[in-house]
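Structures given as structure tokens follow.
Nothing in this text is a laboratory measurement; each read-out follows from the coordinates by a stated rule. These numbers were taken from a predicted model, which means no experiment stands behind them. Cβ atoms are built from the backbone, for glycine too; each structure is taken alone.
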Structure I
Amino acid sequence: MPYEDFPDGVIIADADARVVAANRWVRYWARAQGDEMIGMHLNDALPFDDLAGNRWFDTVRPYDGLNIRTRISESSWYSPRGSEYLITASLVRDRPAGKVEKVIVSIRNARVRLQRDQQKSDMVATVAHELRSPLTGIKGFTATLLSRWDAFTEEQRLFMLQTVDADADRLSRLITELLDAARIDAGRLSLRTEPVRLDQVAARVLGSVFSTADEPPTAVVRGEIPVVWGDADRVTQVLTNLVENAVRHGQGLREVTVEPQERDGVPGVAVCVSDRGPGIPEEARMRVFSRFWRAGPGAGSGLGMFIVRGVVDQHGGSIEIGDAEGGGAAIEVWFPVAEPDTMGS
């Protein structure tokens with residue numbers, strides 16, 4: 001019986017609504033032994049109710065209703081033990097608009113769908129929280145200034161406006177990250193390719209991140225760095241995220257190295273950013289690239305590393321997390337030396 005190995009439960013009933021076949025999943029859920037379900041009425045074989053207590057068989061009436069029906073749409077139903085299942089059915093008629101001679105019912109556990117729904121709910125809650133935080137600051141200061149402008153000194157008003165400006169920048173960055181993540185999910189992240197010198201990009205990123213430092217660090221460049229064809233802004237975004245993560249969450253930047261590196265016969269350039277933190281456990285390294293993955297105090301939106309991997313993948317490169325010499329995490333991104341006509345656009 002080919003339906004015996006189906007990943008979903010399958011019950012087949014004849015023209016009299018008597019079960020003629022039930023695969024192993026149905027027997028497992030019903031705790032049935034052998035062929036004891038054979039000959040059972042379909043209503044008894046499917047003891048599923050909706051939230052109002054209505055039985056599936058009595059509600060969908062597979063043998064009655066419109067004589068042009070050939071399918072019953074999937075919907076949620078609940079077992080006597082309270083588990084949710086998704087049930088759909090096909091109606092086989094003896095002729096078009098004729099009598100139903102066979103009903104084939106498919107039953108699927110809704111656990112996976114519930115998990116996905118929960119993930120979506122968590123994502124919406126996270127986004128709402130991240131958006132609300134800067135908006136609360138903006139609204140609070142603007143409302144205060146509008147209602148009590150004369151009660152504050154010039155310095156106080158300047159401080160409030162600077163805070164509003166910083167919160168607006170934070171909100172803008174978050175929206176940009178959300179849009180980038182959505183484009184990556186949909187496969188629509190576009191690249192504007194041009195010649196890119198990764199050693200120069202690394203130098204600019206370090207200069208920007210450490211603009212207030214007395215002695216900003218410099219990248220360690222090993223060998224002759226070839227030109228990489230890619231999106232300079234996106235590459236800058238990748239390196240900036242990695243360096244800022246090392247500073248904020250890795251207890252300080254240890255080193256940034258840039259060197260030519262060939263992988264599987266393909267020439268490219270590797271950039272490694274290492275920090276002074278405790279490192280990232282091996283079992284957590286893949287989760288780092290998940291949407292909204294955050295760890296430790298002061299974590300951001302949780303989209304940074306998801307976007308980093310998406311940008312690197314779009315360039316045909318790779319990203320790996322390892323251990324730095326002397327302790328800490330070492331995150332290495334590799335970009336191939338690609339010709340302009342081989343890059344995504």
Structure II
Amino acid sequence: MARIAVVPGDGIGREVIDEGVRVLAALQPELSMEWFDLGADKYLAEGVTMPEGLMDRWRDEFDCIYLGALGDPRVPNNVHAVDILLGARFQLDLYINLRPIQLLDARYCPLKEKKPEDIDIMVFRENTEGLYTGIGGQFKRGTPDEVAIEAEMNSRKGVERIIRAAFEYAQTHGKQRVCMSDKSNAMRHGHDLWQRVFREVASEYSSIDAHHYFVDVLAMELVRCPEQFEVIVTNNLFGDIVTDLGAVLQGGIGLAGSGNINPGKVSLFEPVHGSAPTIAGQGVANPLAAILTAAMMLEYLGHPGDAKRVHAAVADCLRSDLITPELGGTLSTAEVGDAVLSRL
């Protein structure tokens with residue numbers, strides 16, 4: 001029996017996670033879920049971000065972590081969010097940030113005449129290296145001569161495993177094209193490594209068309225002709241930016257789910273929207289990203305049929321305008337959850 005650690009977090013996190021949990025329980029009632037009260041309230045009350053030993057518990061006792069959202073303006077620099085989310089990514093080695101860009105209803109795409117079959121992309125973002133490692137420093141801080149250095153770290157191991165994961169996904173899911181994106185014409189050391197490893201790994205998958213775009217060209221091409229893409233693999237920073245662009249193509253971040261994955265080990269799944277404190281508690285938060293994230297978790301746990309059912313139910317809710325005000329509808333968060341459940 002799979003075990004899931006549920007972390008609703010801050011703001012609208014609890015509201016949207018509640019609906020995702022309802023979907024999970026309806027489809028797989030034998031799932032075991034344990035709730036963890038982590039977030040700004042706990043930090044402000046106790047000064048604790050991650051209780052001692054909790055990360056080890058997650059690693060040893062759970063299959064997945066289902067996270068709502070983290071972030072609260074009362075917490076300076078959102079230190080609790082950094083310790084929990086980035087802590088999990090690094091300590092649990094969640095090196096794949098998996099971000100589907102899938103259009104479910106053409107009306108929500110800002111591009112003219114694009115159909116759902118035109119936008120169906122899986123992005124593999126490297127999740128533990130790059131510019132997000134915090135390597136660097138500041139010299140003469142606060143003076144006119146201040147210097148700030150941020151260093152990008154790329155390891156052969158890290159680059160190869162994310163590229164290989166993208167090709168393995170393409171091969172097992174019947175995809176024909178993998179695009180790697182970097183900026184090796186300007187970042188000539190770290191991204192030369194990406195170029196060399198990409199060519200080497202691609203040579204092992206001769207049936208897959210492997211091609212490359214500089215990241216600025218990739219951004220343009222995603223807008224001009226998104227249907228050319230099936231699988232994209234890129235580094236931490238570029239993946240962060242490109243996937244948010246992709247979220248807009250599919251209808252906004254209220255429809256965007258994600259996984260932070262270490263294959264075969266405990267992995268973390270979260271909708272990509274933030275905690276949205278300005279609308280928390282009003283019952284208007286869009287739960288569809290959290291529900292689609294639950295579908296990703298179901299597939300990871302070995303239930304691809306259930307994941308497809310969730311996608312079909314969400315698509316039908318979109319087509320039927322059973323949506324929250326964010327997308328132009330009139331339903332509450334819970335009512336959208338009811339609509340998805342009724343279709344399941």
Structure III
Amino acid sequence: MTEIYGTLGPACGDRATLESMLRAGMTGMRLNLSHCDLADSACMIQAFHEAAKSAGTAPQLVIDIQGPELRLGDLDAPKALRPGTMVVFGKNGIPVPDVVLNAVSPGCEVLLDDGKILLCVTAAGNGRAEAEVIRGGTLTGRKSIKLPGKELHLPIVTERDVRNLRRAAEYGVTGLLQPFVHSGEELRRLRTILRENGVDRLTLFAKIETLEGAAHLADILPQADVIVIARGDLGNDMPLWHLPAVQKDIAAACRAAGKPFIVVTQMLASMEHSPVPTRAEVSDIFNAVADGAWGVMVTGETAVGEYPVEAIRYLAATTEDARSWLAQKT
């Protein structure tokens with residue numbers, strides 16, 4: 001059986017929608033805590049558990065913590081970034097963590113909002129940086145930051161992460177998605193933190209989101225319960241056309257080690273606004289299962305999309321067809 005994960009959010013946060021998603025084949029739910037605490041999502045979490053009871057299922061609830069992920073600070077209002085214009089980071093500009101300002105230099109690329117926006121740094125120093133917009137878009141606060149080619153090692157958990165972990169059992173959390181795993185040592189340290197906070201029974205999902213993480217996969221595999229091929233930031237760390245081969249290599253390594261893996265990001269991206277997926281998306285899901293994926297996951301498709309139930313239905317139906325095809329081949 002292939003695990004089918006959705007992502008909890010306002011588009012599917014009511015009991016009726018969640019029950020329909022569970023009856024359509026969903027077996028687990030992800031909750032993104034990059035922007036909020038467990039307590040902030042208490043009503044949706046309660047609706048999720050009530051829906052599961054009504055549907056007669058026992059789905060998993062996994063939290064995706066902030067971890068070492070880099071994000072912008074808050075913005076007063078959305079900011080339109082047009083190609084060829086200049087922006088300022090830091091003092092009197094877009095707020096970013098100090099580690100970003102310390103790492104950038106002229107010529108350095110900056111990717112914002114999962115790579116949708118691309119800038120090139122032209123000047124840096126004295127607590128600020130200037131950059132030219134290469135690929136524009138509308139920017140809002142708290143979006144992701146990626147510096148391609150820069151290896152920035154941050155604390156594996158934040159203080160807020162620890163607060164959420166301490167309350168995980170209270171909210172029925174069963175698993176933890178750890179972002180930006182680069183080494184097995186990071187996971188060993190994380191397991192110590194989990195023990196110290198009484199949540200060492202959580203299933204540990206290690207998100208491979210950088211080329212460094214992919215290169216150290218052999219070291220990471222023994223320390224993780226599940227490997228996550230997180231194609232959003234992973235795709236930002238290389239020319240995008242290299243991503244399919246890296247995904248295939250990670251999948252092969254997981255199969256060889258007998259380690260479950262899950263494939264994530266844009267599996268049904270078009271269904272945020274369309275009731276049916278593209279042929280390419282269905283093929284992507286099918287191929288992930290054919291490559292041995294233990295699970296597949298959608299994010300914005302159910303969290304903020306217009307068709308959360310339909311997205312789960314297509315996800316589940318496609319994985320079932322892939323499993324049937326595999327069974328015929330063996």
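Of note:
- For 9.9 (mean projected area of the Cα convex hull in nm², for residues 66-217 alone, calculated) the corresponding structure among I, II, III: III
- Structures I, II, III were compared on distance in nm of label points 7 Å out along Cα→Cβ at positions 58 and 90, and the highest value belongs to III.
- Computing Kirkwood radius over Cα pairs in Å, for residues 250-313 alone across structures I, II, III gives 12.6 for structure II.
- Label whose coordinates, when relative contact order in percent (Cα under 8 Å, 6 or more apart) is calculated, return 11 (choices I, II, III): I
- Value 32, 22, 22, calculated as semi-axes √(5λ) of the Cα gyration tensor in Å, assigned to which of I, II, III: III
- With mean count of other Cβ atoms within 10 Å over residues 82-89 derived as 13.6, matching label from I, II, III: III
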